[in-house]
Structure formats: structure tokens, C-alpha cells
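A short reminder: the numbers here are calculations on the coordinates, not readings from a lab. Worth saying up front: this structure is predicted, and the values here are computed from it rather than measured. Cβ atoms are built from the backbone, for glycine too; each structure is taken alone.
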Structure 1
């Protein structure tokens, strides 16, 4: 009969098996046959040519799972793989930190291989735009998000949000959290149902809830001054006030300054803005006109500055638009005089008549003097330097400087800032004494 101890015999181990339900039989795995369970029969089977050939194949192919997993690591190969992964992480971080297009990774790898020919790491890099994007979003981004979430769970913070729609019509909600003197940003794609106050509020709260951050840690909220964000009713700010009584709300100072300047410009004739747009549109698609205009720039000895387009969203651009047109006024007047007489175009004629208007030129001189006051304040609030200790004094100086241009100096300088009334007509200067900039005064004389 079959004996279990035969399986431990080195001569029979690995191929001898019992036959289920029949103790008088045994089975050879190599030959795939059954025979009588006798020790002599086993020895005869081992000596057969068929068994020896089959056992060689079995010995070469048959390995246990443990044996397959026990692969001796190659220290050099492991070091190379670690270096490659580190290089790919650093390259992806470099592209993300410096806002370089991920498509540059397709060409960057080839350049590195050509330059660093003696580096095994560079020669074995496999780093394209797809991998760069995946590393930035799924590894670097996820790690920073987890780190930020852990910090916010134990610290108080304030929230700033803004929504935008990119060129592909994807709506994005940007949430910025501020704690102590550190700032971290977190971008999450908002749902496509629409950027309503309710949707923005829900997305903002959900982003903290999903990260396990306690909403009780929110101390303040800041955003631009649009009704969706800061409206009195049915806005993100009103919902936060109802949810967190006592929360500090802060409008964007830069956005408010821009609205002030835009509202003031609305009091000027529409022709001021129309002139800037018409001039830009006249040149933007015609290289021939640009070449012709360069001759007039050289004749008038003016710097060949590019004519810019007025923008409602790029706050700091309006000053440059005004400065470029004002500095090239004479060259533009000569050019459009020529264009109107030769080409007989209605657009050229309208621009010529605007440039011939002395009052319109005075408005541009006035804007050239007044807009830098708002632009400089905006730049101070955008500064990466520590300006918090001087911003209030700079704001007060600018406010008083504007008031001094049309109000009595004694009233402006001797009255506390909070009690100054810029609309008090009794304190206005006579028109002849108002100061509107050096160029306006010179032109008026």
C-alpha cells in the first residue's frame, strides 16, 4: 500500500503523488501514469528513460510562488531606477513651479540626453508631457494637498476664492487658504452647472469637508466685489455670515481700486475709449499699415511702442494704453491724415477727427497724470515684499493727493481723514486753480 513517507525521499519527492480513494495505487506526475504502490516499482520508474526526460523538464519549469518572488535585487539597477524617479519628480516640479507648458517635456528629455551623454540617469529618462502631467497632478499635487489638509485640521485660517472660465470653457474654482504668514493654493474644477453663488459656496465647503478640515477653523473670507461673491443677499459672503456669525469679510482692494478708476472714467467722453480701441483695431491685422506707420514714428522721433488694446480684466494695462497713444499722438495724427486723404476709409476719418480734437488730447493728458496713482497702489498690493505696515499710509497719501487737486488745501490737510467729504462743493477750488497734471497745465497755457 502507499506510504506517505515516500514523498520525503529525495529520490521520489516532487513527482510522487497518492491516488485518491485507492491506497494500492500511486501516481507519477512526470510520466502522468498510475502504477502499483510498491517500492520496487518506484525505483524502476525512476530509472526509465521516459521518467528521466520528463523530470528534467519539470525541474526547469516548476517553481513555487515563493521561489519566483525571491529575486535577488541588483544594487546598481535599484540605484539607477531610484535616480530616474527622482529626476522625473524634480523635472515635473520644475515645470509646474515655473509655469512651463507640459508639452516642453517631450523635447526637454531629448535635450538632456544630448547634453548629458555620460549620465546613465539622463540616458534612461522616459519623461514626456503625459507623464509630467500625471506626476504633477497625481503625485506632487496629491502630496501637497494631504500636507495642507493636515495643517488646516489643527490651525485657524481664512479663505479667499475666485472663479474663472478658461479658453476651453471649463469652469474652475480657486480656493486660497491663509494661515499665519504662509499661503497655500488649491485648485479644483467646479461643476459645469454654472458659477452661481450657491454652487460656489457648496464647492468650497465640500472641498474642506472632503479633506477632513473642520469648518470651525475658518476665521475670514476674501474675494472680489462682484454680487455673486460679496452681494448683500444670496451671495457666497451672505451664506458664510449665516453659517459662521462673526466671520471677517474682506473685499479685494485691487478690484475695488479698479472699479473706482473705471467708474471715474465713465464720466469722460466715450470717444476717449473709442479712440484707443479704433487705433488698436486699425493696426492689429495689417503688417503693411504697421510698416507704413513706422516711417511716421521715425519722422516724429518717437519711441516705436506697440499700440495696446484696452482691457476690462487686465487692470494695470489701461495706463500703458493711454501712455502709448499720448506719447505718439503727433505721429498718429500725421499717419491718419495720410490714410484719410489716400484711402478714404470711414474708420481712418473718425480716428483723424478724434486726434484733431484738442480737448480729447487734454483728456488723455489728464489720464496720463491720474491713472498712475491707482496703478501704483495696485502694484503695492500685488507686491511680493512685506508692505502691510505701509499700505494704509500710501492709501491715505494717494487719497489726499487726489483731493488736493480740486479741494482747498487747508480743508484736506487739517481735517481728519474719516471726516473728509470729497463731494463737498463748498470746499472746491475755482476751475482755474484746479491741478490736473503738468501736461494739461502746459497745454492750457
Structure 2
């Protein structure tokens, strides 16, 4: 088979960040890609299908690298659209529980601060430059169709904005929806088992407000994070400068400690945080608009790679595979890195006689290493809380103690600080922090 092989048509379900990066990954491998979305795709306003869209989101540095691979020049486009370049060392105020804040030194590890709707708008604009990609909003009741025995997927059925039933044939279908419902419903319809799942119940509550801060009172950072003294307390705060000059202020709680719904409660919550960083920003500014609230019940990881049989041409990506606690900001980065894996798998299979044979299995195996670190990095701090539901590792206490010692060492050693941030930003694997050399340095710095 020629290396220039191209499939005829692929369909991506979902036009959020996951769907857009997936379409970018497919663009060189199919003659036509159609991205179906329930919401209308106009401008940079929050979408009804993304209830958390009014809250701050972060594309970590590792995710930004991946997106720039898929959409070359994305960072430049994002900045031109108002996004702020953030050095993860110099421009981020990271306040750790029981420890000094991380040093504020330039690390050359960059993010872009902007709202999720604006980020999606920039991605859509760049993606639409590809002539073989089309975005279709207003699609309802989207369903995956396939062979009766589930051996392969063959088409996507949906209802257009006029209420007419439509069908798109497809050699490959990417489920980039928030819950993976199309994939699960298809598996059920053909009698295939649902995948094994690992679930961690977290019961996280969000409240976000926008504040206009006068120039004379602006802080010397672009984003701040104040973490809680777990497990005694769970309240956290985060501030992020967005593209229009307003500041996101996010307050996080857990369980019965519900997020504040009015101004007085919002301010009082910020005063209860471990430091005054968030409160000081609120105090110096003026709230614009309403307070948005959101709840996240559980993290869910589907182990599609363990299924004995999986339909040919079906690719779950992003939250449809693993829905992570959004407090840690991993979701968009994981989706972007999975899309890079998909692109690379398609390229590797293009030389085979049957290029689509085994694509799904290969992809699902490879993304396990993409998911492992963010799953551990979010689940371990979640499991410290007694109210968290889920299987706790036998060495949980040992893991938490090493994490504290590592964080402490990172506040004191510049090289270790950079390595620590590189792992938090999903640039380097967390395993580098468990090397004998690093563990010995951590031990020495905590002696």
C-alpha cells in the first residue's frame, strides 16, 4: 500500500477541544473529515453543551506543545486573539499547603491564558483552514451505526437542525463527546460488553466569578493557585487573567461544603482560604456578571484496551475514555496528546495492506501511557479525603509523604523545581521524579 494512502471519510462526534484536535490529527489521512456537534458553532461565547465553559480552563504546557504539532502556529494565533503567554515559573503564583510558595523564576515552560470558548474559537478558525475538514453544528440524537455483530463501525446517524434524519458513512469514527455515550450505546446495540471502569467519587463544587481589576491594583502574576490543607480542609482558590482583561476567580470545595452562590458568600469563602492572594484580588476589583456554579461527581476511566474485541474504525478520545477531575486541569492536555498518538498510529499503519486494520487496538494501547500520569496525579490527592469513594493504593500514605517531601525540595532547588513543573505540566513523565538520583536529592533536601 502506498504511503500516500488516504481514507475516504472520517467523522468526529463533538466539536470541543477533544474533537477539534482529533480532526486535526485526521486531516492528513482522510479525504474528508466531518465534525458533528450538538451546539451551534458561532463566535466565542460559552456553549450550552459545555456547562463548565464559564469556568477557567488550562491547556498545560505539554498540551500546548501537542496542539502546536497538530495546528502549527496555534500559540501565535491564540496570542493574536488576546491570549496571554504565561511562564509556568515566573508568572504563576503556586501556594502549596504547609510549604512556601513555589519560586517565581523564569523556566521557559509556557502556557496561554484564555477562556475555553475563545480557545475553541481559535482552534476552529485554524482547523477550518483545512479544506477537507467541515464543522457541522446543530446536530441532535447522534448515534454510531455499524455491522450487526459489532465488527466495525460504518456510519453516523443524526438529526439536523431542520429535524431531518441524516446519515454519514465513515471508515473511522472518533467519539470526542464529554461522556462517551455514542460509543457505549453502540456497544450495547450490537451486544458487546461495556468496558471495565475505574471510578473515583470526588463530589467537587465550583464557583466562578469575573472581576475587573484596576491597573493600579493588578497583581504581579497571571495566574494563582492556593491549595488546601488536606484532608482537614478542602477549600481552594484560583485566579486567571483572561483575554479581555477580566480575571477569572474560581473557588473550589468538596462534598457538603457547597460553592457560594452570592457575592457575600463568595467573598467570605475567599477570606477562608489559606492565604489572602485570592481575596486581595477580589477586594481590589469589581465583579462583572453572575456567579457560575458547577459540580463534578466522579472521575471515570474506561479500560477499552482490555476488551477482547473492539469495533474496527471506532476511536474514543478525551473524556469518552477518561474523565478526569477538572480541578487539576489535565483534560484538554490529555486529549491533545491522545490526538497526537492517533495521528502517529494512522501514519504508522498507512504502509500496511489494510491500513485501518488494528488502528483502534494500537491506539487504545498507546494512550494508556498518556492517561496514567494525570490519572495518578489527580486521584492520589483526591483519595486523601475520607469522603472520596474509590480504591486506595496500599502505599497511599507513603506516596503522599514523598509528594510532600518532593514539593518541599522543589521550593529549595532550582533544577528540581524545573523538573517538578515539567511533570506537573505533562511535559515529562512522572517517573523522572522517582529516579534514584532525584529521590536521593529529595531526601537530602528534607534532612
For this session: Of the structures 1, 2, report the one carrying the highest value of relative contact order in percent (Cα under 8 Å, 6 or more apart).
Result: 2
For this session: Match the computed value -16500 of helix-only ellipticity at 222 nm (-39500 (n - 2.57) for each DSSP H run of 4 or more, over all residues; to 500) to one of the structures 1, 2, and report its label.
Result: 1
For this session: Taking 3, 12, 15, 15, 15, 12, 7, 5, 4, 4, 4, 3, 1, 0 as the value of P(r) over Cα pairs in 10 Å bins from 0, in percent derived from one of the structures shown (1, 2), identify that structure.
Result: 1
Exercise. Upon calculation of distance in nm of label points 7 Å out along Cα→Cβ at positions 198 and 294 from the atomic coordinates, which of the structures 1, 2 produces 5.8?
Worked result: 1
For this session: Determine which structure produced the value 0.70 for FRET efficiency 1/(1 + (r/R0)^6) of positions 14 and 150 (r between Cβ atoms, R0 = 25 Å, to 0.05), calculated from the coordinates; the candidates are 1, 2.
Result: 2
Seminar exercise, completed: For FRET efficiency 1/(1 + (r/R0)^6) of positions 30 and 358 (r between Cβ atoms, R0 = 30 Å, to 0.05), structure among 1, 2 ranking highest is 2
